[in-house]
Structure P
């Protein structure tokens, strides 16, 4: 019986070449899954069609197969044969919405400039992994969105050919935001991406995906900030991340915002360099009223796995009102440690935001 079910799943495009497919096929072989049937509580295709699945194709069909965690990934559930069930892709997505789950935000440097350069299939796998995290908004850097991803949601990015920063929303309204012609941040091109998003409670926020490389800002960039003091005492000159913060601080002042990405700074750099360059950076964000999205307890978590110190190079900041809705922060370390999709691991944040109807 299991051999027949494996053959039917294989005909639908389920393969051991993907982790989801491997877990699903192993679940069949071990007897955890015994029939070709959508196991979601509510099958949107109808109870009489729970066994009807469309084969894998591009763009991804609504009624193709998908894998759902029994114990959610955010609660520690892993992609193992004893923790997966078969579902239609649409039923899986709609179930997450109907459960009223939190708004999930992911920020991830996807490593196209280094790890997956010359290996485009790795970057494609990284995008599949990103979708499996269930983001409502994803802030990505060193990324080149594949054509198929555009059928999964809205993508905002600047013009680039090789890689750059982007914002992706498969669920909520996302519109591009155009910087003013005189904005100092224009000098960074596709290292930044900007948009406006509409949250379920009806509030609008300015969002930015940030990739601040480790190097000093140019003299022209510093001059473009005017009288704004942008350098840190421990360093004595303005780094690119200082420049980005100074430009963004002026841009988001007085409005709702969420900015996330690879800032290339961590508090723990204080342990390796003279003075307190890391602490100074974050002290400044606090003084400007920025809320940093940290796990309970306020300690940094490792997102950089490329050698050297175990830094948290990736950070997310928002206005205090949005920060008050933050419920959970965690890191999908397997993306970097086990799957080697990037030297960075995704930083994931859940926000408990009520819908407009809940307020009525």
Structure Q
């Protein structure tokens, strides 16, 4: 019997999948498949599993820290869920002065670009080409590789691997029997492991995780922190305490909708009904109108969604007060200085050069 994302019936296919993964790794180690270098330090943020581990907010955090260090970073991403196959370079949510839309850029790259403002985000399948494009176009000197742990063809100076606390129990089998892209032993390639959403996991999860890791791999803890609720169609912004005591309809099309629903519940929201769509779902006006009809039927205060979903939601100004978006940040707490130290070490050469020229 399967539970969650695991189904042992598919184990024979997982063996075939594992063989393919191992052959690919061997070919890279032997030099049959070649690795390319970017024109600057590369910090990869990836994971062992398919699906949501809270990667977007950690990518944002790493890019912000690099920018604060004066490293002039760019984010390199494939842009899952988009319909376009072209390479797109966006800055402040725009390409050549125009917003490309999630169909062209992807919802996560568009969100990252709008939140990071002065940090370019380059969307494309060939990440090394994207790095050189960012270097030529924006003068980028360091690169954050989004979802890069399995993208071995690009050399990196630091591999940050995220493990979702809420998913830890399910991390038993490789795809398609389970959610894992690689075996636990692959964490020997990691320079840093981050246990995300630690407030959702079991108490002893950190100790259990450390038993799985190769010796010497440091582990940091992260939680997702809600900081505000914005109403994009009316321009209204409230503190996260605004959720307390509110009856809401939860709307999401993300990897782990239950994680989002638990987050808003921890801030006092009462989720009367959850509308869950597939990850990267392209919302229609009917989807939204159905949600608002449900809101009225249930007597909810408003429909609440994620920042990533907001990028895929059509504009319906007549419902300006009815759609709330929860703004989320990565909070490393006491581990933030350790994260900074790892990033500084990886980006060291360009930081040293910058201090000398400055």
Structure R
């Protein structure tokens, strides 16, 4: 059956994960080289020396406010499993984002599924399915915001192409989500039929994928509740509006004169592209996209590079410090998270 527990991972999975990790590292190194090869170090040093770090502190506060909105949304998405206060979800979110910055393969997602499942006594796989649903809402919100900003974005060829792709993905993702809601049983049966025809050597992997997909489809019940769906979508848009505040105040800190919607475009584009495999913390993909976006808005490349580095530090370092403190409060270490978090994946 679709939701039965799949067999344990094969020995090939660690090798696959190592290959994915090193592929991400190679991509990050190439992108960092291409992004910074013509940067003038004196300009970067001057930009950091002249920055207003009081505004950078405000940007940090916006980051943690962004996480608060995400906790409120996660509370809604978990409501079909168990009512969990957003206050109890804030800490796992911070720990998860910290782990994403330090561990490969976005292990933070597994970490927070493990922490919430363990603390609340609910299925870790079901919690993981709500995290997958978060990604859908994030994708829809980002693509919707980019479509709304379409007339405002610079007429750069790569931006025009990305906008067209975003429009197509938005329509496709919306249709696919609605199809899984309206024809839920038919979709589950189709997945089962495909699974029976897959070669035996990949059956274990397929069973794990389809089990998680089945949980995800069950989690889409939130979409059937119009009010719950509307609130989740509204909070998803708010997530990125608040997140844009981080970018906007960093622009002000580095004396970059751009409107708020430019900050919103930057955070949306960065988070679209960081879906590409990269080193932990999205090093490389973050800088390349941020610099390209700021340059498209007529910011000089060295100043754009300084701003991109500074923004990445704001979304990287504070959450690591706070996340490690919260992890210590839970009597856990990063090694514990790295070892225990895959339990969430293995329960699928």
If helix-only ellipticity at 222 nm (-39500 (n - 2.57) for each DSSP H run of 4 or more, over all residues; to 500) is calculated for P, Q, R, the one returning -6500 is structure P
Can you say which of P, Q, R returns 36 when relative contact order in percent (Cα under 8 Å, 6 or more apart) is computed? R
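Upon calculation of distance in nm of label points 7 Å out along Cα→Cβ at positions 52 and 316 from the atomic coordinates, which of the structures P, Q, R produces 3.8?
Details: P: 3.8; Q: 2.0; R: 2.5.
Answer for the origin of the read-out: P.
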Between structures P, Q, R, where is distance in nm of label points 7 Å out along Cα→Cβ at positions 36 and 180 highest? P
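Hey, volume of the Cα convex hull per residue in Å³, for residues 132-243 alone derived from one of P, Q, R reads 131; which structure?
Numbers: P: 144; Q: 194; R: 131.
Attributed to the structure labelled R.
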Test item: volume of the Cα convex hull per residue in Å³, for residues 20-195 alone calculated as 118, pick one of P, Q, R: Q
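Read-outs: derived from the displayed coordinates by stated rules, not from any lab. What you are looking at is a predicted structure, and each value in this text was computed from that prediction instead of being measured. Cβ atoms are built from the backbone, for glycine too; each structure is taken alone.
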